[in-house]
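So, here's a batch of structures to check.
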Structure P
Amino acid sequence: MPGSTTAGAPTVASLAASNPSVSFHLLQPPRYPDPDPNPFVRMLDALRLSEPSLLALLRSLPSVAALVVDVFCALAVDVAAELRVPAYIYYTSPAGALASSLHLPERRSFKPRGALYARVAEASGVLVNTFKWLEARAVKALREGACAPGCPSPPLYCVGQLLAAASSGQAAGSERHPCFAWLDAQPDRSVVFLCFGSVGAFSAAQLKELARGLESSGHRFLWVVRSPPQDPSNFFERRQGKEPDLEALLPDGFSGRTRGRGLVVKSWAPQMEVLHHRGTGAFVTHCGWNSTLEGVMAGVPLLCRPQYAEQRLNKVFIVEEMKVGVVVDGYDEELVSAEEVEAKARLIMESEEGERLRARLATAREKAAEALMDGGPSRLAFDEFLKDLACWK
């Protein structure tokens, strides 16, 4: 993993403590001859420039059987070729997003992403964080080579959903998050939960619109609020150190008027555990793939407010294909209005459409659980991956 050795050390230490059977190595950050102003391109450059260090590290190890790399590290197939070992891509987003991305080089340049995804065809296989039933059409298209005509179609292993199991909201040796004391007191399926991933944040103006919509809806809510980003176009900006000033960000008197039926949490809440809580009835989400899977596993209808990356594709999948959520109109404009927030919260919580969404989610939740059972399709796919890997020895 390339990056600043100083900034990355605490993360590596935490990972190592939680995974004692895994050896972690932090590569020295590469030198940039001419840093790109685009943070996404800078990240890709860092990964590309770290390949010599990665190759040297792997050559120093007793034996390397294979490389499993994130799709953004797809250029590392060259490192695997140097070592004469197979390279597998691990794709953390949905199969539908992979299908779309593989098609980009066919449509136009899309540099640097196009060149990156073009290398996926050279991998020995692709592991995707999904299960076959959930994305049957996308999986079929990928396996039949419909996304990148004329290119090889490496084996596809649908091994998802790869999510940590939901707990009671209390990790071993730690205190239960304070939000559960409030959530425990709420009626079943009565709370609208708003959480927008690990980096999702909104402008102060958008936060006020969300607040007004929640207040006008009359429904209970649990809302995770982060400080507005300094640069809204930079989704790689670190925000962990800046705690939001709720009094300044939310409308005057909001906290007092919603006291008892609403709870605002600063920066973070245990999303998986909140979604599985009996009191949660709707999930306003940025449509990140992990969040989408967590919502499906919890059987909670989704209110889609996508922000960046593949989230707009995920929104289409959630709303139009699976039909387990509704879109918050205006997400692609400067502001989503308070009136829209109120209307969609009421739709999910009060209407027959909300009940239809829950019925579809019940089926999806059952299929997701079956996928991970012994003999289930995701378990079998992972076994197939291990067998194929053994053939390289």
Structure Q
Amino acid sequence: MIGLFSEASVRNPRATHRDHYSALVAQMELADTLGYDFYATTQSYGLDFAESTFSVSPSPVALFANAAARTRQIKFMSAITIAPLHHPAIVASEYAALDVLSGGRAMIGIGRGHPWLYERLGYDQSESRERMAEFCTTTRRLLDGQDERLQISGKFWSVRDFELLPRFVQDDPPVYMAYVSGPPSIEIAVQSRFGLIIPSYLLLPLPVVLDGVNYYAQRHQELWGSRGRWLLGVHFHARADAAQAREVGARSLAGQMEVFGRNMRAYADSVGEGYAAYRQLGDMFSEFGDPAHVHDVVMNEFPQRFAIWGDRKACLERFEVLIDAVRPSGLLLNVDAGCISQEDIHDSMRYAATQILPAVRDMLRAGQEKPPPSR
């Protein structure tokens, strides 16, 4: 399966957002007509900076419900819902309603979210891993017990005499959990029978991805008798003019990196010296805020640092390398990281759908016939 992703980032964030939301829905409509399998956007809360903000998508479900009435086949996934900030029964209920409205097209993506949101909303980030684990186990019980009245008592969330309403149309609604580092988070996903999302972050090198996927596949096989499923996020821009594709792709990814870096540095400044690692991480992100620099890294350090920009030939060469290495069950193509026009995004979507993705689907199918990857 091949899906598209938008960060829902905006410049001039205090301006009206109606046009921006309309543009996101238009992307979903176009993706549906072009045959993409799903569309994803993130969740975020509040203004970052006066001139730009990471995302204006507090409620992916609202966007997806709007788009569901305008589309026929494409599925919708949050990438991600910030699990530690939400009661799992409320999230499950909202996505069950979306599943009903869309005729069985809801996908749930969950993760811990960015650290600055905890500071902004008054949550203790040190609890986020424990909250995440409890969210996952509770969600699995809710999904497996849709025809039961459940009693669940947890440290952070409980339900009493709770039966999910409405029920999902899908028998086994797909849930994916974002992975960025370490076996503990992967173990939570495996125990809950969730898939993995590998985000399209340039700072997530291929060896880390391979270590995580290999651990996940082995543990999933041990517990459930199958390799599981994982989606590989890739920053992507394609068009017939390869040089133009690289220029637009670099500008888009650099804009995303610059926003991440600025938010991370501001967070580090607010929480003090004990979080020096966040300042260092912010500085690393900011280094990639220069389009020329990020272009050189992507061109010269592939596949260790990966994004895919170019014409048909260049894109297929890189997809072949990545898919053979990671063997994902699907791709999550980041086509809208900000800083580029809707016209550029639509042009890339159209070109890729006809010139690139048929061959990529064949690569994905072939990869599923091979053993899971190892480093």
Structure R
Amino acid sequence: MLSSFTFGASLEKLLPQAHQKTFLLAVSGGVDSMVLLDLCHQWQLDFEVAHVNYHLRNEDSNLDQTLVESWCEKNKIKFHLYDVSEKDQQPENSIENWAREIRYKFFKEILIKNNLDFLVTAHHLNDQLETFVINLSKAAGLKGLKGIPEKTEIIIRPLLEFSRDEIEVYAKQNHVEYREDYTNAENIFVRNKIRNQITPLLNEINKDFLENFKTSISIIKESKDFIDSQIDFIFNNLVKENSDFLILDKIKLAAQSDFVKYEILSRFGFNNRTEIEKIFEAENGKFFTTNSHHIKIGREELLIQSLEKEIKSEEFELNIIKTADSVILKMPETSKFSEWEFDANLIKLPLQLRQMETGDIFLPKDFNGKKKVSKFIKDEKLNVVERSAVRVLVDSNNQILGVFPLRQDRRFLKI
């Protein structure tokens, strides 16, 4: 049962040094967050309060704000308000995701600006059940079924082990003032349907359902944590190099079970099992992309690169010396050439490096005839890291002067 004592025990379990930390409480004005507010105040935690007014329920939204703001004023607690306006354009589809993005961006800004340690939210056991059912319907796997975490690097959820009924009983016994959101009774959103239709049925089947569910979630979390430790062990044995690129041994990974492949590659945004199968069937040099990573297929390795670290052409500094009739390009240490010299009368500055494009052809030095750039690179039998650093050198007329840093085009040599 939820009480000041059991809340304190939950808080102590999550954060033993709670009284030495500072917090931001996300408070909507509903029963969950107002009870959280009351409990944190009782425990004399050092906290501030954040509230978002979405103006989705007309005057009711303003009354929610008034309740929270008045409580903070009465108890001398710093109050932060985000007042949603026309600049926060409401999407046509998922209002829930839109609202979530707005509030968490706001919360993060306050945490940083005010140097606060943790965000505290009022998620409870019924929220956990709703998340479980939603993830179950999406085939989210163990990661999804383990549910909402009690603690992350910046968020704690000390009410997560308590049910909605327990929170409401506490509010009644302790005279906690709160606002009812009438839209919670409307079965418009998926969560509302689960809350109003599925949860009551489960409790009817077994009056101890929520307690049993809490136990099951705990077991799932322990199982997932154990599996993750085993996957980490396998993963560390597959990593061949770890710098700007993460290089995995493709041969060893291919020998693993489909489950292990999925668990490893899903860490890089590859959540589609069919797509993962295609990775191991793909030809050398093929690219796959997720929202967070590129993966390039090599003969014996997979090169995985974060999109945030993606190499841009401008990252290669060109060291150029110009004389009356020559343009000399100093080559990097990774090249077997110290410099490339071009006839200044045949090219037009500035020079730049770009990615290879379909149809690129050049006339390699020390080679009879012309050759597709893609074929030339393939014939060089480079490893994945070496291939990723190759660029096409062009002048301002987009004439291909060479495949950098491997071979010049013989047409533009200084003779």
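Compute Cα Rg over 2.2 N^0.38 Å, for residues 258-337 alone for each of P, Q, R and report the one that scores greatest. Mind dumping the intermediate values first?
Values: P: 1.12; Q: 1.37; R: 1.61.
Structure R comes out on top.
Computing relative contact order in percent (Cα under 8 Å, 6 or more apart) across structures P, Q, R gives 18 for structure Q. One of P, Q, R was used to compute Kirkwood radius over Cα pairs in Å, and the result was 22.7. Which label is that? Working through the options, I get structure P.
Bear in mind that the values in this text are calculations on the coordinates, not laboratory data. Please read these numbers as outputs of a predicted model, since none were measured by experiment.
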